[in-house]
Structure P
Amino acid sequence: MAQYKVNTDLAVIYTDPECTKKMHTLTWGDKVDVIDAESSPIRILATRYEKKSDGSILPQTVPGYIKKPKPKARAVVIPAERSKVLKVNFIDVMQGDAAVIETPSGRVILIDGGVNQLFSRYLATRYRDTSDETPKVIDCIVLTHGDEDHIKGLTEIENSTTNDEPRKRLFIAPRRFYHNGIVKKEKLKGAEAFGKRDKTGRYLTELYDSLLAYPANDLNTHYKPFISALKKWKKRIIKRGFDLEERALHTGITNAFDFLAPENIRIKVLGPFREPADGKEGLRFFTTTRPVEGKEGHNAGKTVNGHSVVLRLEYGAFSCLFTGDLNRVASDYLMKNTEPEDLLSTVMKVPHHGSEDFSMDFLRAVKPLVSVVSCGDEMPDHIHPRANLLSALGRCSRTDDSIILITELAAFLKPEAWAILKKEHDKIIKDPEYKAKRGPFFSFSRAAWGTVKLRTDGKRLLVYTNSGKTDEREEYTYTLNPEKGDKVRRG
């Protein structure tokens, strides 16, 4: 069976050789098992998801067909080694961030993981049939910072390995784990939770490369289970002949992503920015607009968010800026320490889920063609994304054809029926008072992942989201030309 990849923006898969009944659609860069590339139509093996009597949806391998392209049109499928398509997917994890980068050769980078099981479920569907003996090797995991809505979903990946349903399990073995160096301590609040500071109290100096070397008992609630997962991942990757590289990223580090160089992909580390402090390197505390007496306005939340790992991915004429949870003061500070050309980007993952705490000057500096907001509505106190942020993005975007995509809006839910909590939910919903009060409720199932998908060969960019139907989607394609201006074809 020959391994091919799709070479057109969209390739419709049919169930019959007459190509009258649609099964689903593959997109540029997707893998496809080709039985006969010369036949008309092209014969392939396709994966179809079938709903079982118990409500589960399982993959089935079935024959499929792709229409042969017209003469002189580019081939609809090409040998996998000839495809140069880079994939970047932003996943709807509700309130949180989670992204997957997959290079043309199959290298995988995870950036954050959200707060729940959604990222794990998505990855288990994408990388199937893993086990403790045959895990999915992840080339790098980047934790932009240690807030719950970024770190907890990574822990859930390891928790999935004991799921009762094999299809929901994902065993991974990462080769690299990168983070911002800040560790939150147990039972300490505010600025004290970050450990030692310099003599002035204005810089955090207790920074770590290895989280595994940190005393586990001193870690806070979200870090402890993650460290447990990290230990298991290290054992798996050692079995495969590698060690787990742990590293705190900051500006000045230029070799962290050298493993991407053979594919002409570059990732620059733009933040956090360290400064000299008592003969060491430190991260400054960011302040509130209303200083607390005796604390000089030091704000723990703004500091950990503001020192998110910030990355700029470059591939040909394409660039993507990953901003973590940057806030206004941190964004302005980053601008002062970054060359303008390193901020200007084709795509921007919008800082902090679309919070109102943003810098207009920073948005102008990035000037994105495509903006992606990763957010959800299950947290009633966040109100993400904010209306003024969306308005600002519209005004600061690169062209009249620029777009703003929101992961929450890319998800589709299917109305089901009235439901009640079953006994097997006891291990999920811990609050007995809530379970006693909870009466019948109207239920929904997930009809489509809220995934914003990017595909690029460094010259063109395809941006799309799926709908609740297999053959309908929202798509945009751009021809990337920094000198003459980017051109768009609306989908």
Structure Q
Amino acid sequence: MRIIREVKFVDQTIRDGQQSLWGMRMRGGMILPIAPTIARAGYDVVDYVGSSMFECLVRYCQEDPWEGLRRVVKQMPDTIIRGGTRSNGMVSFKPAPDSVMDLWVKTLCVNGIRSFWIYDNLYNWDKISRLTKVAKEHDAEVVVAIMYSLSPIYTDEYFAEKAREIAKIPGVDGIYLEDADGVLTPERVQTLIPAIRKNASELKLEFHMHNTTGIAPLCYLEAVKLGVDRVHTASRPLANGPSLPSTEIISKNLRYLGYQDSLDNEALADISSHFTHIANSAGLPTGVPQEYDLAHYDHQLPGGMTGTLLNQLRAQNMEHRFSDILDEIALIRKELGYPVMATPFSQIIGAQAVINIIQGERYQLISDELIQYVLGHYGPIQGTINQNILDKILSSPRARDFKNWELEQPSIEQLRRKLGIHLTDEELLLRYFIPKEMVDKALSTPFETNYSNGAKPVTTLIAELAKQNYSYIHLIKGDFKLTMQSH
């Protein structure tokens, strides 16, 4: 078969895959045994880091995420590892000072990140440009995101204009089209990709879509036919459902059509075996194909938020209200003029939906972040807010407090005097956006490395059996026989 061209792959297994399915509970030690295999699997880029992931590791796993990052980088020295960031915020829904955002990008570079994706659902171009400059000063690759969403205001022309603006930013290497909600269709891809490609100049074009409705693999094929350079996928146990399509099926389908890639099938199988083993050992879910659900096009809950929202509801014994909350999310999004359902607005809407359901009266309590959004503190609002809802929000007591609010812009020196004069940049960032006692606990807890390599089941089994108090063990697998006896 004639080779059409080579398609590059961006691995999302240890970033968006685990965010979507494991609620960002993947510890660094779970990655280390398989990291050398990921490094030789043939990926163009491996996505790994986000500030919310750092917070979850500190808050829920008592783990220092910087230590995990350094250890993973050490195991993958020749791999381009990517970090992601909003242009104006970290972890919380609130905007963060420019100095903190700049230090975040710089410190990630110092710790081995060599590629960034930068996104801003309201497209604050000045902030995107500034962070691009910081990354390029450290020789990192930069791709800027166009976040797809479905609504009357998000036309092909709207997204094409965003591509035109991105192409003007000095230093940008590529455009990254993400459908976090999984609501693209092959028909829309056929008009959207050419519109973006036309305005993207010579920039590389990446495609990232969650398989929430089950049709993402078809959209990937159309996107590649129309000139996408890189596709984002995840290893099969961390793919599908609210996650992305699997690397295995996208590679197989593209090769069937005559495209080429650099992926190593044996390495992919080992990666899949490893994370299946980790999931089974830790009681974590693996991805399964999703049934096609038309209601998803109403609430458009993004894949990366599904796992975290369900975890939070389980913790509050409210998992049975998930369907009601989805309906409320759809209604709030319409009332607010169809914000893009991605961080931070998907979380702001999701939080307000939970509040409305718990209270039993809509907008009786209103989050500070929602008030700040409607006041324009996150950036220029793209749609039109329902006037009745706007009036209700702006008449709340807290709205008066935020009317003339401006984001404080402390210097790093000022923050260091407040948080600790002798702190490293890494610890300063953790203490800026995570409560002190949680950071103290994470930094004082030994880094957990007691995770076996699931790609080598016999070796793993022997290692586990050796820890047990048995006097005699006899192992048979095919022609392989092993006897161990204590003395």
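Every number here is computed from the coordinates shown, using simple stated rules; none is lab data. For clarity, every value in this text was computed on a predicted model and none was experimentally measured. Cβ atoms are built from the backbone, for glycine too; each structure is taken alone.
Largest in FRET efficiency 1/(1 + (r/R0)^6) of positions 305 and 441 (r between Cβ atoms, R0 = 30 Å, to 0.05) among the labelled structures P, Q is structure Q.
Calculating mean count of other Cβ atoms within 10 Å over residues 129-136 for structures P, Q picks out Q as the one with the greatest value. Each of P, Q could give helix-only ellipticity at 222 nm (-39500 (n - 2.57) for each DSSP H run of 4 or more, over all residues; to 500), but the derived value -14000 comes from Q. Can you tell which of P, Q yields 20.2 when mean count of other Cβ atoms within 10 Å over residues 33-40 is derived from it? Clearly, the read-out refers to Q.
Here relative contact order in percent (Cα under 8 Å, 6 or more apart) was derived from just one of the structures P, Q, and that gives 19; the source is Q. When distance in nm of label points 7 Å out along Cα→Cβ at positions 393 and 409 is calculated for each of P, Q, the greatest value falls to Q. Each of P, Q could give P(r) over Cα pairs in 5 Å bins from 0, in percent, for residues 265-400 alone, but the derived value 2, 10, 19, 22, 19, 14, 8, 4, 1, 0, 0 comes from P.
Comparing structures P, Q by FRET efficiency 1/(1 + (r/R0)^6) of positions 73 and 225 (r between Cβ atoms, R0 = 35 Å, to 0.05), which one has the largest value? If we compare FRET efficiency 1/(1 + (r/R0)^6) of positions 73 and 225 (r between Cβ atoms, R0 = 35 Å, to 0.05) over P, Q, the biggest value is for Q.
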